[in-house]
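What follows is a set of structures for review.
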Structure 1
Amino acid sequence: MKPKQQIIISGRGGQGVLTLTRLLAETAAALALEVITAETHGMAQRGGSVISMIKVGPFMGPLIAAGQAQVGLFLTPDNLKVHSSYLHPQAAVFVNTASPGSYTALDALDLALRLGLPPVSLNLILLGYAAASGQLFCQPQSLEQTLAAVTPAKWLAASQKALAAGAAAWPA
């Protein structure tokens, strides 16, 4: 049976929410999975709240209903208050924060800075971490292949380093 999964990505404008959306969608397509995405652009200017939705599998429409997302990636913990209503009660929730909570926390920003990566790299670090957990429809290796195919050469090495660092941060 092919995977069927609903994912939200929540962050602030400029954090790479749409980059992660594209990467996940392209990875699903490369794996021959049906995929639909939707993003909000209304507050996407730097600092505004942004959410994207990815549906992998045979779905009819792009929007995720309240309480239905099985995975949530939160690039900023502040957005938990804004977008957590989309999460299923048993959702796998990954948050860029050092503060523990009822979610899986990783201080992806701190890790990016320690590795000498730009702050926006926290998005790929958190994605790699979530993929290594086994909670996404794909593994880090599939994301790496897509990343190599869609990332401009000048950003590829840093992007690969960020994704790999996130995957390596997942406890074995």
Structure 2
Amino acid sequence: MSISAVKADITQLPVDAIVNAANNTLLGGGGVDGAIHRAAGPELLNACQLLNGCLTGQAKITDGFNLSARFIIHTVGPIWQGGTQNEAAQLQSCYQQSLDLASQYQLNSIAFPAISCGVYGYPIDQACLLAYQAVKDHLASMPNINQVVFCCVDDIIYDHYQRLLGDDYAS
């Protein structure tokens, strides 16, 4: 099993599934959500319309369409409200439910963006630690998943994951 961090464009990663940090409608938005919708093509919007949205902390799956990834797992992270509105449990659920879907579909590799760290305002240090712990703890029960990538859009997030993963895992 490999857990790594890379600074890259998540839409270009050669994995079985990428995770989309989506909004509740699943119909596209800014940041990573918009980038994934643009790269996957208009078929993604059509597929997402059939899903009827997604609740915060949950996840749903579509084909990858024009991406190299076969699937897109859409999850809705919490909006940071000071940590008093169950944000940590909701964010942890995003990672767990995404891994559950990957396992259900017998996928071997998955890439995560920094869910809720953009316009949703989750503190980066807390989000990265929670993501790393949730993935590490949940993977023990999922033998088919052998590669998890934390895809980072900037040096700040990448540096947080490098510290968490240590030199043996970060790439």
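The numbers here are math on the coordinates, done by the rules we state, and not lab data. The model shown is predicted, which means the values in this text are computed figures rather than measured ones. Cβ atoms are built from the backbone, for glycine too; each structure is taken alone.
From which structure (1, 2) was distance in nm of label points 7 Å out along Cα→Cβ at positions 75 and 155 calculated, if the value obtained is 1.0? Checking each candidate, the match is 1. Taking distance in nm of label points 7 Å out along Cα→Cβ at positions 27 and 131 from the coordinates of each of 1, 2, which one would give 2.7? The correct label is 2. Of structures 1, 2, the largest value of mean count of other Cβ atoms within 10 Å over residues 107-114 belongs to 2. So Cα extents along the principal axes in Å, computed for just one structure, reads 40, 35, 29; which one of 1, 2 is that? Comparing all candidates, it corresponds to 2. Given a value of 0.95 for FRET efficiency 1/(1 + (r/R0)^6) of positions 3 and 115 (r between Cβ atoms, R0 = 25 Å, to 0.05), point me to the structure among 1, 2 it was derived from. Traced to structure 2. Comparing relative contact order in percent (Cα under 8 Å, 6 or more apart) across structures 1, 2, the highest value is found for 2.
Comparing distance in nm of label points 7 Å out along Cα→Cβ at positions 35 and 59 across structures 1, 2, the highest figure is found for 2.
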